[in-house]
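As structure tokens, here come the structures.
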Structure 1
Amino acid sequence: MDQTAPVRVAVDVLGGDEPPEVVLDGIAAALDRDPALTVLAVGPAALVEPFAAAHERVSSLIAEETIEMGEDPIHAVMTKRKSSIVLGCRAVKRGEAEGFFTAGSTGAAVSAGTAYITPFKIEAGDGRRPIRPCIVSPLPNRAGGLTVFCDMGGSPDVEPKDIVRYAQMGAAYAEAVLGISAPRIGLLSNGTEEHKGSEFTRACYPLLAEAVPGFAGNCEGGDLTSGDFDVVVTDGFTGNVALKATEGAAKLLLSEIKGALLGSLTGKIAALLIKGKLAAVRDKLSGDAHGGAMLLGLKGVLLIGHGATSVEAVANGTLACARTIRAGLVAKVADAVPGIVR
């Protein structure tokens, strides 16, 4: 993996809950850290043109519209063809950028990525059809490493064969991006025994065992953070619920620790002594360090950041997008799924 190779990333200046200036500062920070990075800033002319003029390795792509968080994703993508999310995805499709980072609406990013970057197609019995993309992200685990979780909400309704492809793509991500050799893959269920689970998960099990090297059987919700598995796979509905539950538990834990420490004088003194370590734990759980979630299965790189973004989150997202491009993830995903049409 040559992390010094030149790479070009499109960045959505209008993405996220913070003002666009936060995104621009994040782009500037990414450029400072990666001298081989160039950026295509996508947003209103009044913002991106002066920014591009002030930064040698930035060019601008004018977006006259924005997709708001509360809009229906599919309708917005269909009607707002000049929005920053649509234009960013189209830039990847046309080869104007090798990847796209946005902290805007996840639903709109998935819809636009599927419509414009487009998924790979697979040879099926009835001809060629697009594969279902899945959202993946690395979660910190108790073993000190990262666990790849997919699907986190890209496709709520899937078939067992889709789960097989998710596992294959998730393993490719773990190897190419995280450097995990021979990743151990688990199927999320309500017990570790082969016979446990819903009718759907029981149908997935034998297919995974047959087609996915490294499949280690069923796993439970706690294995998202146990470190016993490198990749945990499920459908998008279950995955999104599990992810939100895990995030909610982490926020509750941090809130309870903060309340306990600030409830007394001795606690406040202790809080001062461990302030740096608490901040490190908070940052580890926030996901900002990893840049965001990847939509796998597309013919290009699409990284979706958190809506509550920051300068550091934008910088990390832009740099993560660049690392993924340099790792050749798109080609490695295609190699990992039998029947993919190039």
Structure 2
Amino acid sequence: MTEANAISTVSENNFRLKISEVSKLSAVWSPEVKVYDVPWKAKIAKKAECLAVFLFCSKEDNTPNWSHVGFATFKLLPYSGDENGIEYRCDPYVFDASGLGFGNFTFIKWNDLFSPEKNYVKDDTINIDVKIESCPNEGSSSKLLFENTEKCCENHCTFRLTVTNVKTLMAVQSPKFKMRNLSWTLTVHKDSSHLGVRLQHRSDSIAISCESRMAVKLISSKNEVKPIEPVAQTNNFVYLGCSTQRIISWDELLKPENGFFNDNSIVIEVEIKASNPEGAVSNNEPKRLKFECAICFEVFSKQEVSSTQCGHLFCSPCIRNSIEAREKCPSCNADVTLESLHHVYLPIAN
């Protein structure tokens, strides 16, 4: 018997989830839908007194190297009909054999969900519209050339990312790299209007947290045009934490006079520093207390150390530069001045 297989060529799939007994909600999955013949599922769950929404690629494939790019828009609908509801659009994400999902842990606070004024719940039921979008895995899709410009050390890595076929870009992900004995990835993606870079760390333990600082630079081919350097971000990563930096609007990126877009390619330099993970226990050596600068994450040894009036310690050059740029403590956001700094003498044995 001759058989024919139908291949889905749709670029998006729209459906509505009607979730009953929401007051008892733990987690619920949507039916599986296909976009470009790739199966996807949405997950709605209660997380830490918030309603959370996630997208998952439900492809069953034991091979380790497959990946698919997808993103979703979730819209919580009010019953009154006189409001637009709450909408969240997750950025394009590279899904792979790890089985990890991507979404928003704080889509709406649990108390706000049940607020009578907002009218999202009726008869213990809510309605969420979901739109899942993807792109075909074709030879014309974007590629990422990932180069170490400096050898990764324990707490510091510097990379050069070259993205090709930028006009078709949704998201491209780097190979995993190690820093602080944790696995990390970098993703270059396009959201609704901007180019962005996402740093993500993946830990097997929800007890491990790590603070990281990412500085991004978009390189121009024209000497008279300065690189685009958004303000470096410091974020606390817990379990599968991620941080995204928007670099430049899509329109500005593609302007020929800016020199960022050449032969359908762009070049981005990324510098990452990470603190010693909290909750990580080494089997090779006893746990020892280490003092680190919260800006550069270097362990204090012979460098000059200063304390702010709020009691936080930093390398003296780091905190001076930080105060000159923004008169706030990087650790607690308290007001600080250069005059309020105090030199600290730490009893550190060499």
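A few notes on this one:
- For 22.4 (mean count of other Cβ atoms within 10 Å over residues 94-101, calculated) the corresponding structure among 1, 2: 1
- Answer label among 1, 2 for the case where relative contact order in percent (Cα under 8 Å, 6 or more apart), calculated from the coordinates, equals 24: 1
- Among 1, 2, structure where helix-only ellipticity at 222 nm (-39500 (n - 2.57) for each DSSP H run of 4 or more, over all residues; to 500) as derived comes to -1500: 2
- Source structure (of 1, 2) for distance in nm of label points 7 Å out along Cα→Cβ at positions 230 and 246, computed value 0.8: 2
- Of the structures 1, 2, the one that -0.60, -1.12, -1.25 was derived from, the read-out being log10 I(q)/I(0) by the Debye sum over Cα atoms at q = 0.10, 0.14, 0.15 Å⁻¹: 1
- Here P(r) over Cα pairs in 10 Å bins from 0, in percent, for residues 222-261 alone was derived from just one of the structures 1, 2, and that gives 23, 39, 23, 14, 1; the source is 2.
Where a number appears in this text, it was derived from the coordinates with a stated rule and is not lab data. Just so you know, these numbers come straight off a predicted model, no measurement behind them. Cβ atoms are built from the backbone, for glycine too; each structure is taken alone.
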